[in-house]
Structures are given as structure tokens and as C-alpha cells.
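Have a look at these structures, which come just after this line.
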Structure 1
Amino acid sequence: MQKKVSRYMLDKIGSRMAKRFGTIPKGEEDPYYLQMYSMEGNLLKLHRRDPSKNGNDALEAVGMCLLTVDGYLQDLEYDFSSVANDKNSVFCRGLLMSFDPFTNEEVKEVLGSEYDWNAKKVKEEYYEAPIKCILRIAKSISLWTEEFGPNGYFIFMEDQIGKLVGDNDELDFAVRAPLSEELVRELEK
């Protein structure tokens, strides 16, 4: 079943996901660092490719990304045709490439057969961390866009991680893969 996305849905999905999955408390970002870095790095790389993509486009992409994940969790497909454009769609794909096994085959490969992607509980557990990261990023985009204008977030990110991101165009990903029982036993020795 397909559900047409409205601007209202795009704007409200963040608060709905925050109620359902929670957010990252201030000062407790460390466990999420790698996932947030790959997400923000991808956004920064995509902005560098086309500087006309700004914080407002990134915020729309955040909503589209969260709705995409919500669709997986509800076995529902969203139709973004009324809200998608060349700018927010690129950012949305960049975010999804950083964690989503349905968008990025490499992610699925790295995760292996540990996940039963048909099980709702498995999907909810897997997507909890990326959702929290995306919600934190949305907060940052809003803050820096309000503070320094449409490109404020990207100015801030360039200063914070620009050198670490480097000059390549490759989109990165980071996932929390489950540890195999064998590896857990090995680490316990």
C-alpha cells in the first residue's frame, strides 16, 4: 500500500519518532559517534558537490528519511512525489546510504544473515540508533540554520569535520553489527 506524503507529515515525523524511540541525551553522544559522523559526512560531501543544497533541503531530507524508515517498520510505502525535489532527495539518499540495508547493499553485506528483516522487532531494534542520530542531526541543522542562515549547518560542519571527511565523493556508512557468539567468547578471554 502506498501513502502520499504531505508537508505536514514531513514536519511531524521527527516528533513522532522521538516519542517512539527517544533521543540522544546531551553529553551522551559517544556511542553514536560513528553513525552520526557517517551521516553528517555524507551530507557535507553532498553539499560540497552542490552548494545550492542548504539546511532547509537537509531538514526536508531528514523527514523523508524518517518516513522511509517508518514505512519499513509499518510495512508501508510512502509516495514522496508531492514533497521530493532534486535537492532533498539527494540528501535523503545520502542519509539512507549511511545505515540502511534496503538502500545500501554494502550495509546488508556487512550485517550478513544476522538479521531477519521480515521481523518487526528486529527492524525496530536495528533502526533505533540511526533514528536517534538523525533526530540529533535535525536539531543541529535547525540550530545552525537559524543561527547563521541557510548554509549555517554546513559552515559549522565544515569547521568541525571538514578535514576528517576529506575530498572523496564516496558516501560512507557505519552500522552497529551484532557480535557473533564466537567473537563474544573470544573477547571474554
Structure 2
Amino acid sequence: MKTINLLPKKRQTELRFITVLHALFVIFFMSIATFVLVVAAQMATKMYLKNQIVVLENDIVKLRELIKKNENSQVKAQVKAANDLVSDYKNLVDLTPRWSKVIKAFVPLPPSGVKINSFAIDPQRKSININGFSPTRELVIQLYNNILDDKENFYDIDYPLENVAKPKEITFHFTFYIKDELLK
């Protein structure tokens, strides 16, 4: 079926322009309405997020204060205990004499062939007790003379006669004292 438009051409053109204008107005108002809705949604989202930031920051501050109160005191107590332990150890080390210097000073004194079985240091008396074995009397006398000659490190060596009573296979013992300079 065919439709015949009997309106004059000028009026037909005018009706077409009115229809296009009406469509343009609808599109324009729809665009503005959409734009206003998007801007409103963005602003509402921004306000909500700002509010959430404030709430979260307040929660963080409260948690930090709580952690400082609880854990900080525990951590401080643990750190203080560890520091006290280290300072006790340092004080103990400072008060303990340096025995390695004493041993280092004694090592060259026994002559070859003499066997030292025990080497005991008394820190209060600053004395050394040694027990050992020597194949001959001369080596025991030489050990005694070596200790006696080391006046820089040792002094006041005893000389038990039983150390030289036998000529061979002698079990000996000496007691002598350490000079203070060697213990520093």
C-alpha cells in the first residue's frame, strides 16, 4: 500500500524539520539527564569514600595506641631483659682474667720430654698447680729453673723435695703464682 501526502512541499519540509528538531530535543535532554545522574553518582561516591577514609584513619589511630600500650610494654620488657643479659655477660667477661695469656706464657717452659698431666689455675689466689711426669730428674730441675727464671710472668715457685727424690720416672707437682700484669 502506498501513502500519498497531499500537503504542499513547503509544509512537508517543515514537518520533517519539526520531527528532527523534536528528536534532537529528546536526545539533548536525555544527555543532560544522564550527565547529571553520572555527576551526582560520582559526588555521592566521593563523599562516601571520604567518610570511609576518616573512619579507617580513626580505627588505625586507635589500633596503634592499643598496640603501643600492649605490645610496646611487652617488647620493651623483652628488649630490656636481653640488654640486661648482654650487659651481665660483658661485665662477667670484663671481670674474668685472660687465661689464654697465662697458658701462652707457660707453654714454652716445660722442656722436651716432660709431660704435664694437669694444669689448674686458682683465680682467687692467682696460683697455678701443675702435675706431670718426667723421665729424668734433670728435666724436673730444668722445668723448675725455667719457671723460676720467668720473673716477668710467674713468681714464688715451691720446690718439693719429693720431685727430685728419684733419679728416673718422676711424678712431680709444682705450685707457683701469676703476676697481675699477665691477667690483664
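Observations
- Computed 35 for relative contact order in percent (Cα under 8 Å, 6 or more apart) - originating structure among 1, 2: 1
- Which entry (1, 2) yields the derived value 17.0 for mean count of other Cβ atoms within 10 Å over residues 9-16: 1
- Value 3.2, calculated as distance in nm of label points 7 Å out along Cα→Cβ at positions 105 and 121, assigned to which of 1, 2: 1
- Entry that produces 0.00 once FRET efficiency 1/(1 + (r/R0)^6) of positions 17 and 145 (r between Cβ atoms, R0 = 35 Å, to 0.05) is calculated, selected from 1, 2: 2
- Identity of the structure behind 17.2 (criterion: Kirkwood radius over Cα pairs in Å, calculated), options 1, 2: 1
No value in this document is a laboratory result; all are computed from the given coordinates. All values reported here derive from a predicted model rather than from experimental measurement. Cβ atoms are built from the backbone, for glycine too; each structure is taken alone.
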